[in-house]
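Peer 1: Right after this note come the structures.
What follows draws every value from the coordinates through simple rules; no lab data is involved. Remember, predicted model here, so these are calculated numbers, not experimental data. Cβ atoms are built from the backbone, for glycine too; each structure is taken alone.
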Structure I
Amino acid sequence: MNSMSPIEIPLHSMNSKNLLKQYYGYDSYRPGQEAVIDHVITGMDCLVLMPTGGGKSMCFQIPALAMKGTAIVISPLIALMKDQVDALIEIGVNASFLNSSQSSEEQKTVLKNLENGELKLLYIAPERLSAQNNAIISLLKKIQVSLFAIDESHCISHWGHDFRPDYLSLGKLKVLFPSVPVIALTATADSLTRKDIIQKLNIPKAKIFISSFNRPNLRYTVESKDDYYAKMLEFLSERKDQSGIIYCLSRQNTEDLAEKLKSDGYNAISYHAGLEKSERALRQENFKLNDSGIIVATIAFGMGIDKSNVRYVVHTHLPKNIESYYQETGRAGRDGLPGDVILYYSGGDIIKLKKFIAIDDNEAQSKIMLKKLRQMADYCESKVCRRKYLLNYFDENFDGKCNNCDVCLNTESTATFDGTIIAQKILSAVTRLREKFGTGYLIDFLKGSESKKIREEHKRIPTFGKGKDHHRDELKEWINTLIQQEYLIQSNGEFVVLQLGAKAADVLYNGASVDLPVVKKKLERKQSSGARTKVRLQDYDNNLFENLRALRMEIAVKQNIAPYIVFPDSTLVELCRFFPQSINELANISGFGRIKIEKYGDHFLKAIQKYCKTHDIKSKMNERIPGNKTESIRKIEKTNTTKLESLKLFQQGKSIENIAKERKLAVSTIGLHLSHFILTGELNVLKFISKDKLKIAIDAIKEHDISSAGILKLKLGDDFSYLEINAALNYHLKNQSGALS
């Protein structure tokens, strides 16, 4: 594996987008990232709320590359540590992790590398910093720490949905390292949790960055749990070559469902906390290393799943709160391509979950957890846009329809009829039952059920059996509608019961009318959901995509890494839309940074060229961005005071190394400063590169139409330094622009 030392560019002269392009192969940041990165690079603390799949890792990885020293990343998730370190090593960044999965010798090697300043990022678990007489803290005091990144920071708060006691010790970091910036990151935290995070981390002046929680590529669907397995098989039948996660409530559920899916021909494995640690790790690794396959899991399949090509997430039970649901569903479509999330809901889930959410000796927190469970159920029962409900929960406004959830896509759901008589029957039944029973019992009562759970005295009530002509699904839908329209309310006690709302009296006694929705029959619902499950195709060549996916898998197996670490699906899709025909064109595809081009460029280029020749396809890179130039053209930048200071010292006869030392800047930065003055004509290019090398470089620039230092370095190899590369490029640009020597 090729290795490269990361470029160190100091705070006041660093262009983070250069790092983004060179290492990650992207031309621009995702929404919200750049503001966070610039803030951290200035040495300031912050709390970042960014959705799962929104690019939180980039918010500390780019600053880590830009700043001197080692970034310490605190994460509770061993699997995520390995994933992120593997991905960083793949792009040429010196990174490592320290956790219980390593042998003592491996840990000693990591600590030695840390002490020697060889790591740009080190991932560690919070418990490593909580031990008494902490050796890690002592070591960190001896080295230059660039920043502390605290991932899953909601774990420090009792008000968060995943409190972890070890996180409480992280508050001492700001006390012990007051000048080191702290960036706390989470995908989910309400206002109370945000305040708690800032207080417990001792970062009172931290700026809070809140990105949009909208994941427009995800399609949200809630369906009745009735006959859910048949519905799920219909959904999965269109996705046999895709990867997905199915969440279940219990360990036994996961094993039973995985076996059932295997018997129906699906590559499914179970995952839960009852498995041996080594077996859990093996199953998680197998899931990561495959492009297809299903993992059927409890929530023990934790937060840190970084697999970018998960195409769907299914819940067979009600999550405990919207935060958990949002985080779990966010594991689909992390690459930005379409993803589906489906929740099979039954009101009975609420009763099951209540016994799990109560917190002993903490009535106040138990009430909060119960309220969150009720809000999760409301989400399922609501008939407003799913996305609107979720975003409003996180205090984000969203008006209108998203047109990518079951509510918005079900155009027939708005059909209504005069349901006043039915509403009166339902409300009367609630009254006769003395407002002491829930939805399930009420439906059984209205249907005239002979079940033993129906009390004998209730069978003598006049409204018993008055709904027997209606299907259970219809009665359930109408009860939910009456709840949403405030004719009925649900209690907040341990057992949810139905009670009359403020508007009920008008219907029962004053002749007010009620419109109820027309509920489609089960067969009609099945047909319409079948249409929904068709995979939404992108505008790309699917045959080439499968070829490149096979090539990616071959490389991943050889490297013993997950395929999505080689390239995400989104990069393959882009290749299959624009058909690049040269290394220079390949460099304009998102995901192809300098190291990835060097390692994999020829492999993918040959596969694309062969396919295009067979099918008579030409490059379409000119369609990606007008002008056939997606990489930023090298521009003459403005002269500023920091560059002038470097020029002044250089003209005094000081070497680049001495200037860097005096100004406390990286050598590479001083080189960039000075090569700028080749453009202005104030410095002779031959001060930085010989005539022979200059000719070779200029010939390569002209032959391949190169404007990128990374691509030119790839072409010319290790015989040319970056100082020489930038000198040649600026000399060529100066001549092109007509600037005087």
Structure II
Amino acid sequence: MIRIPKTWLSLIFIGLISLSGWAEQATKPLNKETLMESYHPYIARIVAGYLSYNHYSGMRIDDFSSREMFENYFESLDYGKMYFLSSDIDRFRPFQYALDDMLLSREPDLRLAFDVYELFQKRVKERVEANLALLDHKFDFSVDESYQPDRQDAEWAESKKELDELWRKRVKDQVLGFLLRDKPYDETIELLKKRYRRNLKDVTDVEGVEILEAYLSSLTKVFDPHSSYLRPATKENFNIGMEHSLEGIGATLRRDQEYTTIVDLTPGGPASLSGQLQPGDKIIAVAQGDEEAVDTIDMKLTRVVRMIRGKKGTEVRLTVIPADSMDQTQTKIVTIIRDKVAITANDASSEIKEVTGQDGHIYRFGVINVPGFYQDSEARYNGDTEYKSVTRDVKNLIDQLKKDNVDAIAIDLRLNSGGSLMEAISLSGLFIEEGPIVQIRDRNSRKRVFNDPDPEMAYSGPLVVLTSPLSASASEIFAGAIKDFGRGIIIGSESTHGKGTVQNMVGLQSILQQLVREDFQEDVSGALKFTIQQFYRINGSSTQNKGVPSDIVLPSPYDRYGMRESELPRALPWDEIEAAKYSEVAQLGDLIAELKERSQQRISKNPEFLYLKEDIKRWESYENENRISLNLEKRKKELDDLEALEKRRDMERKERVGQKPQPKSVQGDTNLELTDTNRTDIPDYILEEAMNILADYCDRTGIKIAATDVNQPKKTM
């Protein structure tokens, strides 16, 4: 490739902008003088400087990061490669190695960000007009053809003709989806036309700071997936999430191709308490109370979030495609009453499970669900000795479980995405007497070891910890410490999420004001969130990328969602440092091998795990093929087969729990709707197997009842 000297770039830029094809606008051209504030380039320079000199990776902004940023920006605007042509990318290709100089110069240059967005607007308008015309013609659903839904790894289209064909199939698939949900054809067409017009409006009604955020986040993602530039509105949203003071439903959302997808649920929030939503669910429509639902496919994430938020006590109805659905036409409507989502709602809780061991003894196990490592840091800072703390809450739960004479305890971290580092350390200390919990290293290789702050053990009996790919950050510190000390057994997916990095968020307002010598009445600069440190287990292994491996692996539906750190672009690599000084309290290797063998025997016969195995095969086949039929009869057959499968499983579950099956023909009655009145809830079969493992644990060690005196246990490991 011919590289153009950077000194020529400004002249080339002027030439590009004056090209007739470039100036020919199908939309109202961006008013860059209005959208790009005079201080925006300086925000860019501050962000670039922070990353270059303070990010944990030690990377510098250079030609390599410039090229990566160039690619990231185009993909951030057109994630499915459905608007830009390869020639559009090539038009700006001369600048791919110049973005670093354009950001770090005394007068930073952001013209590329706005000019690329201007072209994007033009392409979207062209496509919307073509799609509206396409919808005026009837589709033939008897044709045997297929559509590729995921184009993330595809190449940019070479011609408008190629894009036309891609969009013809995509629009046809969208029409087909509504028809399979029994939506009238004319109503479907009007709904899709509204969707495309709204999509165009979202792209054209843009603020300059939104373009700046997309552009600078294309740079931060070169460093790692957890660093990002947050414009003021995004910064506010982030603070709401951290402070848990939002009135809404308590769900973290992200844009996933044309869908708004649930990333996680705030434990104790309305969405979580409904029991009807889970990570991976796709929101396709939102309704306020009794109002008509508004289609949200291809809608801006910020707008979807605004629609879902609302005053406490008001109703919102979400139409979602469940995460475990293998057909995009399988939907359900979830009604939620908005509420105050506070940190106090994110409390640990416990329950007692009774399990019969192989020797016939009935065990009582305490299961403590720890949804987050929360702490009211403001109250703690202000000297409140009763500040909210997950460690204090779990300690109280343990005390109560001991009074209830439980035989063993399980800590459930399956949906715990992390939280306070200090809480992860102190909570680990409830289960060990003394010693190191975690190590942290900064970009200058300075290491710090954090020790158990309290020599008292709250519980010394048999312990298991349940994890999943959603268990991240602080959860991995806890699980890693328990594993390294031999204090308990980790049960779950192959490994935890693998987020072993620490982020810091820096407000940019004061620096900007010093740089431009202007006092702003409100925040105009936003913030930079960037990685500053990395976690390491006390054995020296980082939790980054690899996570904490389970001692006993159980198949999980979460394994298929692509939620592990190692699957994220530009994730920092795993490494290791010198181990801290510590002594294992038990050697559990032989015991774990025995428990694992018993577990595998049960799993091989457990209907729910067999169902999961079947589903995983179908999911893998679907994802590998990356093709869906556009033939109406074939899609109906696929949908009918899935519904029949779920009905058959539901009837089998009822038979197993002693319920009388519904007198319906599984194969013949494909219109039976599985409502709360005619279906059996899917059991938490992973928790059930963990309880069986814990029973084997107690059988093997001869423990029949937990001691009530923590300092003089009846029998320890």
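Peer 1: Can you rank I, II by mean count of other Cβ atoms within 10 Å over residues 109-116 and just name the one with the largest value?
Peer 2: If we compare mean count of other Cβ atoms within 10 Å over residues 109-116 over I, II, the biggest value is for II.
Peer 1: Could you tell me which structure in I, II was used to calculate percent of Cα pairs over 40 Å apart as 39?
Peer 2: II
Peer 1: Okay, next question. Between I, II, which one scores greatest on distance in nm of label points 7 Å out along Cα→Cβ at positions 173 and 197?
Peer 2: II
Peer 1: Starting from the value 0.97: which structure in I, II was Rg/Rh (Cα atoms, Kirkwood Rh), for residues 293-404 alone calculated from?
Peer 2: Checking each candidate, the match is I.
Peer 1: Now for a different question. For mean projected area of the Cα convex hull in nm², for residues 45-204 alone, which structure out of I, II has the highest calculated value?
Peer 2: When mean projected area of the Cα convex hull in nm², for residues 45-204 alone is computed for each of I, II, structure II gives the biggest number.
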